[in-house]
Structure P
């Protein structure tokens, strides 16, 4: 992906008004800023700026999954009915978010809402001995879920990008060790993208996956979930499992807890040996005895994270990205007012930044300064470099922080060596 781009070549355009059919702030701002395009309720296309943010998030997640020993793959979206029927997760009464279709050749298929069954079934070809374990695989894939509610923009979609990882372990001890390491890896991910302090690990109902799970919930006013937290003790409890027994076990009282709205950004599930036993995923131990494999499932909503970041980090003017996930590091804006020397200076600076592989969006459009600044505020790139007659005369460029609006001044060499 190119690190530089001329804004005049960007086919998308900003919009002054928020779309009338969107109620969520994240969808409104992302559509206005030219990051996404709405296809239908809960279904969005991701445009060039949006792709850049998604890839930034994915790369952070990928790095942490690789540290854990994960190997990346891509599974199919089409799912065999027979496979899911084996684990009793095909019928709508068990899993109510399936999209399904009948094949012209006969039979029925589903469209992947999760991938435990197909990945476990695939592993039957690669796991036969204790020497083959442990194994960890992950993917970034578009999931399809027939959500009843789709009014939260990309925070709850019918089509969305997820990172899902699966662990295959020989016993409970090996599984539990990796499970704990994944919790810590998730904490690092959320810290790196700027939501670490407001993201809590909670004990929750496992829903269609397992009896219980751990969720990663991020505090956000517009979140659809509710948790109770104690910041000093770093305790968080989902509303659905809040009871006297849980409070006693955690050593807190109801009065010590703060009620907050949150969005679930990640979850992990322990399937034990049950699902592998159902699907025939076994290995031979050193004595030659066949034993079912332990399975864990670990998800992070990539596009949901993007929506949460917009909900949390935006103001009345638009989005405020942090450097870790922003589409570009700099937004270079030329205010030439017909002055060819100013334009030439901006072009030269852009060429130098391009040569140095510095990430920059160059607003070279022939539009008024007010429109350039309004668009820059809406798009939300962290640092804005202004080239004008004033900066040309002073020999320094004005650098404005999007988050604070504070201006500093820097020589060209400082920018190129940053």
Structure Q
């Protein structure tokens, strides 16, 4: 929908200017007004919150036309836009938000959801059929792991994992082990960097494998797709579509929301890829609401500032942890060395190391708990990407549903602590970590 109904009742085309003369506008500039014209709402500098469940049609014929397009009863005519119908289908706030989110990833289209898991689950249901196989990296977020391991099999979908740290060899080994069942692979889902280990998956290699599987098994009617959960690096530090991914998935709760006050998700890709996902969203009712959309629009205005600040802070924190005698290992992308196989992937695929760190303390669960319990400024809580620093224990919290032997194979050990570095002064964050480690 490219029109907003203002309080005066007028209908005008929304602003989608992306240049000033010959100067292309950067994403951080577009976040302030892209997709919104203040004149449509009495000059309000920010988009109002359209807290309405339904929208009034001018005529019965207009309502008919809107539904014909919304339900796919006919193709959209040239320059015809989907009109406002019902907030489960579309809403001005969500549409402005989706326009702005798409800018960061260079995507044609975006769909927003009530949560990151709503985005992931709706995407899987839209792209998969009974008998299909999902090839996926491990570890992944605990909720995604539960969906792959517990829920999809009940719908006749098989999930086969490969260790992210094994790289391309891991993907190829999984395909070999599938044997004849490799012809049923319909989706390659990767989470990179992996939660919580920060292991990277080569997106371009996954896209190449998808093309090879499509060609080998003549899946011309349903090509093998690649979905990338880009939550850890967000749209600033990694752009999967540029490396061959078909869809990008976010828990927008994290960096995009960034204030630990909203739950949301997003999926981006081409218009064609998003069409079945949008349809499933409409019928499943997994769309985010206007209040959530408005909060996310607020957050997008400071996205670059927040993520840049947190990324710079994380460098100082990671260096401190790496030098501490009670820390045995630090998982941080900024510390990858040239002789590490993942270094080349990082250099080619990522723009910065982000602000997520996992570190292991000397000892095990008891020692990790002592550190977590001693923290004073860093909050002991799950989630990540907020303005405040957050720490948690993956093995017993976010990834507790995974069997211990599998945790260990993934690199999730009892001594591991996951740390999301916020925008506090880095010396204060380090001071808190220092005293907590001293209390171990």
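Identify which of structures P, Q gives the largest calculated value of FRET efficiency 1/(1 + (r/R0)^6) of positions 328 and 344 (r between Cβ atoms, R0 = 25 Å, to 0.05).
Details: P: 0.65; Q: 0.45.
Going through P, Q one by one, FRET efficiency 1/(1 + (r/R0)^6) of positions 328 and 344 (r between Cβ atoms, R0 = 25 Å, to 0.05) peaks for structure P.
For FRET efficiency 1/(1 + (r/R0)^6) of positions 160 and 320 (r between Cβ atoms, R0 = 35 Å, to 0.05), the calculated result is 0.35, so let me know which of P, Q that is. Display every interim value, and only then the final one.
Numbers: P: 0.95; Q: 0.35.
Structure of origin is Q.
So P(r) over Cα pairs in 20 Å bins from 0, in percent, computed for just one structure, reads 24, 49, 24, 4, 0; which one of P, Q is that?
Working: P: 24, 49, 24, 4, 0; Q: 25, 54, 20, 1.
Answer by label: P.
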Read-out helix-only ellipticity at 222 nm (-39500 (n - 2.57) for each DSSP H run of 4 or more, over all residues; to 500), computed value -11000, structure in P, Q:
Q
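Throughout, read-outs are computed from the coordinates displayed, never taken from laboratory work. These numbers were taken from a predicted model, which means no experiment stands behind them. Cβ atoms are built from the backbone, for glycine too; each structure is taken alone.
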